[in-house]
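These are the structures in question, set out in turn.
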Structure P
Amino acid sequence: MQGAHAHPFAALGPERVLDAIDATGLRTDGRLLALNSYENRVYQAGLDEGGFVVAKFYRPERWSDAAILEEHDFTRALAAAEIPVVPPIVLPDGATLAHSAGFRVAVFERRGGRSPELDDPAVLAWIGRFIGRIHAQGKERCFAHRLTLDIATWGEGPAAFVLDSPHLPIELRSAYREASAAALDGVRAAFDRAGEVARLALHGDCHPGNVLWTDAGPHFVDFDDACMGPAIQDLWMLLSGERGEMTRQLGHLMSGYEDFADFNPRETQLIEALRTLRLIHHAAWLARRWDDPAFPAAFPWFATQAWWQEHIGHLREQVPCMAQTWHF
């Protein structure tokens with residue numbers, strides 16, 4: 001893509017990627033592989049000295065340098081506490097964030113892994129122990145430059161953006177307005193039912209794809225969405241199935257989690273509310289990013305009326321789910 005309307009990532013060709021990594025003081029050998037990522041651009045690069053690193057090029061204008069450095073400081077503190085995360089490498093100049101041709105770049109060790117077996121109680125307890133350790137550290141810090149997970153930021157703002165977006169079919173605007181309003185009412189009621197809950201520094205996007213498993217156990221990757229929020233945010237995305245099954249899974253997570261951190265059981269009332277906020281936020285995220293050529297290629301269904309009808313249906317289904325009280 002060239003010209004005045006080209007997306008900033010269009011300028012990120014292989015030579016520029018390798019030059020940016022070389023400029024940090026590392027020396028690449030020309031091997032380069034683009035990894036699966038949409039919000040940022042992520043590449044595996046070979047080094048002259050052998051081995052590989054992973055370079056993340058942050059999406060321009062999404063985070064400030066200060067917000068990125070808070071993410072880096074958090075993951076480095078977790079690694080120093082021997083919690084299995086993948087922090088950025090300290091570059092030869094002593095920094096963890098580099099600047100190159102208008103891009104912010106961080107470099108990480110390459111660490112592989114497989115999806116965890118979340119139907120195994122022992123695996124859930126093991127993951128729970130490490131999330132508990134992450135949260136024990138998270139309770140000791142308060143992000144100054146990153147977001148707080150709340151209804152306005154994750155729900156009301158994104159819903160308003162979707163309503164004003166050209167991607168929402170005009171014939172479905174009324175249905176979306178009604179469904180999103182009812183869903184947000186349900187979210188507010190769930191938060192009221194939970195009462196005052198503590199906010200701590202979180203991973204923020206702890207879905208199974210960001211928990212990689214090896215014979216040594218789990219390690220956690222991609223703290224790009226680290227934020228302040230309730231502890232349950234880092235737990236509910238590991239649950240699946242019917243309510244009874246999710247309750248059992250949460251119990252297995254808690255059997256490890258509570259070895260290292262206290263858990264307020266009232267936070268379970270937020271599980272379906274947080275799921276609803278994620279649904280609303282995800283639709284707005286796609287709409288905001290549609291000018292990035294990677295998004296139409298990866299999510300072609302987003303531009304269809306069928307997807308929006310399904311999305312509206314999911315929001316409606318969440319309303320009675322949020323009204324049910326969790327017993328844990």
Structure Q
Amino acid sequence: MIKAALGIDIGGTNTDFAFIDREGKVLVEDRISTKGFKEVEVFLGALNEKIRLACKRLPGRMEVIGIGVGAPMGNINKGTIEHAADLPWKGVIPLAEMMGKYTDIPILVTNDANAAAVGELIYGGAKGMKNFAVITLGTGLGSGIVTDGKLLYGQDGFAGELGHTTVRPGRTNRECGCGRVGCLETYVSATGIKRTMFKILADSIEESELRNICYRDMTSLHISEAAEKGDKLAIMAYEHTGEMLGLKLADLVAHTNPEAIFLFGGLTLSKGLILEPTQKSFEEGLLSIYKGKVKLLPSQLNSTNAAVLGASALAWDIYEKTLSK
């Protein structure tokens with residue numbers, strides 16, 4: 001019988017999941033829309049049904065040893081999602097308890113970027129590293145930080161919210177879903193670069209193919225495709241985004257002194273567009289004692305969602321610790 005963990009990544013746009021064996025092999029995977037559900041109860045019912053159907057595609061009989069869930073503002077101490085800015089459901093959601101209505105399999109909930117960091121550590125480019133960070137650039141911006149070989153959780157389980165640190169204080173009016181103004185993710189994320197793109201389009205009379213796309217329809221993919229074709233305004237949007245990210249990553253280095261920082265998520269798919277301006281701004285912003293010492297790298301988990309892998313790895317870890325008792 002096959003043993004596998006179920007890893008789930010709840011994102012602001014989509015929720016990805018996969019059954020993954022101990023070696024990190026994906027047995028079957030699928031996804032469901034997140035933002036299409038206004039009620040979390042309805043979402044969890046649809047997710048459970050999608051998972052049930054995915055089980056039918058497995059190569060043989062399977063024992064699920066645990067479920068790991070990565071989600072924005074996931075609290076590993078309580079099994080909750082708390083006041084997530086990028087999800088359609090607000091307030092405190094007792095996710096593990098609610099999912100327990102569908103199964104008696106152990107469920108662990110953690111921050112999605114923390115799960116991505118575990119995925120990078122176990123299966124990706126951070127193998128053997130004890131000090132690194134993973135920055136997830138999707139609908140929002142998340143950060144998972146590993147220090148001295150351990151995930152940094154903090155007092156309440158919410159350490160590492162780089163996306164909700166403030167940029168350009170006093171000179172910005174970008175509202176964030178968290179209720180504050182000027183958060184980094186309002187600039188550096190798939191939604192943030194779209195906001196930047198429209199600001200650039202409004203301030204310039206330069207021709208751009210993006211002028212024919214309305215705000216509701218535009219995605220970060222449109223911007224990256226235009227930039228790759230040489231669209232000057234789209235390139236400008238990436239340069240502006242990379243500059244802000246690089247400066248904040250330089251601050252992160254001052255706080256945590258990592259060996260490397262990995263960038264993961266949809267915004268990094270066009271690697272040169274975001275990595276080059278980020279690297280330039282990053283090196284310029286570093287304190288002299290750190291210059292040339294911290295690697296800025298794309299995630300080595302390009303083919304599979306890092307948060308899904310990391311969430312499954314956490315489930316495997318709990319399972320093996322239980323066996324050893």
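Every number here is computed from the coordinates shown, using simple stated rules; none is lab data. In this text, all values refer to a predicted model and were calculated from it rather than measured experimentally. Cβ atoms are built from the backbone, for glycine too; each structure is taken alone.
Computing FRET efficiency 1/(1 + (r/R0)^6) of positions 107 and 267 (r between Cβ atoms, R0 = 30 Å, to 0.05) gives 0.55 for which of P, Q?
Q
Thinking of P, Q, which structure, once distance in nm of label points 7 Å out along Cα→Cβ at positions 27 and 155 is computed, gives back 4.2?
Checking each candidate, the match is Q.
When mean count of other Cβ atoms within 10 Å over residues 51-58 is computed for each of P, Q, which one produces 19.2?
Traced to structure P.
If distance in nm of label points 7 Å out along Cα→Cβ at positions 19 and 195 is computed to be 4.1, which of P, Q is the source?
Numbers: P: 6.0; Q: 4.1.
Derived from the structure labelled Q.
Using Kirkwood radius over Cα pairs in Å as the calculated read-out, with 20.2 as its value, let me know the right label among P, Q.
Checking each candidate, the match is Q.
For structures P, Q, which has the highest computed value of distance in nm of label points 7 Å out along Cα→Cβ at positions 219 and 307?
For this comparison of distance in nm of label points 7 Å out along Cα→Cβ at positions 219 and 307, the top structure is P.
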